[in-house]
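Next up, some structures in structure tokens.
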Structure P
Amino acid sequence: MKAHFKKIEAVARQYTIMDFGLLKLCLFSAGVLAALYFHETFERGIVIIWIFFIGSWLVILLKTFVVYWDKTEEK
């Protein structure tokens, strides 16, 4: 398990500013989605927030495990 966390840390060091921006967008969208389920006023915008969340989550997931995963060296 410790080796897995070291690999993830090495992958995160390869992230660009855009990658971190997408990660922030993903986490922000997840927070907004959680808040929307507790407040009925903003239910109309929930589909747009879901689209932002799923889109940014998929990009971060693909970049982490497809693009950067093999580029890291195991120590």
Structure Q
Amino acid sequence: MKFELYFSTSPPPKDLEREQLERMMPARFSSEDDAVYGAALVIRGGQYPWLIEGPGVRIDAMEIGRRCEPILQLLRR
């Protein structure tokens, strides 16, 4: 499992720090695409994705939202 998705029931703080992430239990995925799909399911469930991290990848909450939008549109059908 190389990619970690951090999420919470509250929106991410403006200045996300490593210490905050260390207190969370991330969901782990084997690919970046799977992590983004997982983030879409988190959003659909009413929670907030904070960050996706993996080898050479760090996707913040705004970018996650942008990348999840096409998935969420498909799930709404």
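helix-only ellipticity at 222 nm (-39500 (n - 2.57) for each DSSP H run of 4 or more, over all residues; to 500) was computed and gave -13500; which structure, P, Q, did it come from? Write out the running numbers ahead of the final one.
Details: P: -21000; Q: -13500.
Clearly, the read-out refers to Q.
Please state which of the structures P, Q yields 0.75 when FRET efficiency 1/(1 + (r/R0)^6) of positions 6 and 54 (r between Cβ atoms, R0 = 35 Å, to 0.05) is computed from it.
Details: P: 0.75; Q: 1.00.
Computing FRET efficiency 1/(1 + (r/R0)^6) of positions 6 and 54 (r between Cβ atoms, R0 = 35 Å, to 0.05) on every structure in P, Q gives 0.75 only for P.
Check the numbers for distance in nm of label points 7 Å out along Cα→Cβ at positions 38 and 62 across P, Q and tell me which is largest.
Values: P: 3.3; Q: 2.5.
Comparing P, Q by distance in nm of label points 7 Å out along Cα→Cβ at positions 38 and 62, the maximum is at P.
Using P(r) over Cα pairs in 5 Å bins from 0, in percent as the calculated read-out, with 3, 16, 21, 18, 14, 11, 8, 6, 3, 1, 0 as its value, let me know the right label among P, Q. Can you show the working numbers first?
Numbers: P: 3, 16, 21, 18, 14, 11, 8, 6, 3, 1, 0; Q: 3, 17, 31, 26, 17, 5, 2, 0.
Going label by label, the one that fits is P.
Tell me which structure, out of P, Q, gives 47 once relative contact order in percent (Cα under 8 Å, 6 or more apart) is calculated. Display every interim value, and only then the final one.
On the way: P: 47; Q: 38.
Among P, Q, the structure yielding 47 for relative contact order in percent (Cα under 8 Å, 6 or more apart) is P.
Which one of P, Q has distance in nm of label points 7 Å out along Cα→Cβ at positions 30 and 46, as calculated from the coordinates, equal to 1.9? Mind dumping the intermediate values first?
Working: P: 1.9; Q: 3.3.
Going through each structure in turn, the value belongs to P.
Bear in mind these aren't lab numbers, they're just calculated from the coordinates by the rules spelled out. Owing to the predicted nature of the structure, the values given are computational and were not obtained by experimental measurement. Cβ atoms are built from the backbone, for glycine too; each structure is taken alone.
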